[in-house]
Structures are given as C-alpha cells and as structure tokens.
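Presented below are the structures under discussion, each in the form of structure tokens.
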Structure P
Amino acid sequence: MAHVGPAYAWLEMEMQKAWGEFWIEKLFYGVQDCTLKVMTMEVSNFSACVSELIRELKRFASP
C-alpha cells in the first residue's frame, strides 16, 4: 500500500491496529468467561474452552 501514498499507508496501518484491538478484546472476554466456568466447575479445565474460543474468533473475524 505504500506505493499508493504515505497517507493511505498510514491509514491502512491504523485500520489494521484497530481491527486487532477488536479481536483481542473479544478473546479477552472469552478467556474471562472460560475462567469463570472453570472456577464454577462448569468445565473441567481451561483447555476445555480453547476450541470454543477459536470457533468464536472464526465467527467474529471477517474472511
């Protein structure tokens, strides 16, 4: 994108950082939820939540 222009390259970079902040926040809350489930013994351990966390991120992220 840098060949288009420095301003566009900067905008593209900032948009990528913003998108990363969205999925990191989603993952953070998913991990929090899983931790609560482990503490209340809804699931046996944190590893039991990993597949669901990955599925949620796949549903959330655009192709």
Structure Q
Amino acid sequence: MKDFKFEVSADGKQWREVIASQLKPGAAEQKFAFAAPSPVRFWRFTGLNEHNGREFASLAEISLH
C-alpha cells in the first residue's frame, strides 16, 4: 500500500476525510495522528495505490488508539 485516505462518520452515510497520506515501503510500524480528536462511530481506510504499480495492495494490521 502506498497512498491512502482515512475517513470517519457518525452515521455511516456522511464521511469526513481526516488523513490522506502515503505509507513508506517496508514492514516497519508507521503511525499517523488525526489533526484533532474526532468522536466517531464508523471509520474507513481506503488504499489508493501500491508502491510498485501493481493493481493490488494489502495492509496487515490497523490499530486505533
């Protein structure tokens, strides 16, 4: 996974993007913080592309703290 966006929603219908960024290649842990606390009920992570230009990408784990 290379570029991604992370969105949050209170109702699952209206979404607000809180992070759009890029992951570095490799298996090391990477952390991202919201600009401000966001009370939410739903979240969605969308992978937009892959480092080597293939048509698929994967992500092993996501932890929210």
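Remarks
- Top of P, Q by relative contact order in percent (Cα under 8 Å, 6 or more apart), largest first: Q
- Distance in nm of label points 7 Å out along Cα→Cβ at positions 11 and 27 - structure with the largest value, from P, Q: Q
- Label whose coordinates, when P(r) over Cα pairs in 10 Å bins from 0, in percent is calculated, return 19, 51, 26, 4 (choices P, Q): Q
- Each of P, Q could give helix-only ellipticity at 222 nm (-39500 (n - 2.57) for each DSSP H run of 4 or more, over all residues; to 500), but the derived value -27000 comes from P.
Laboratory data are not the source of any read-out in this text; all were calculated from the coordinates shown. Quick caveat, the model's predicted, so the values are computed rather than measured. Cβ atoms are built from the backbone, for glycine too; each structure is taken alone.
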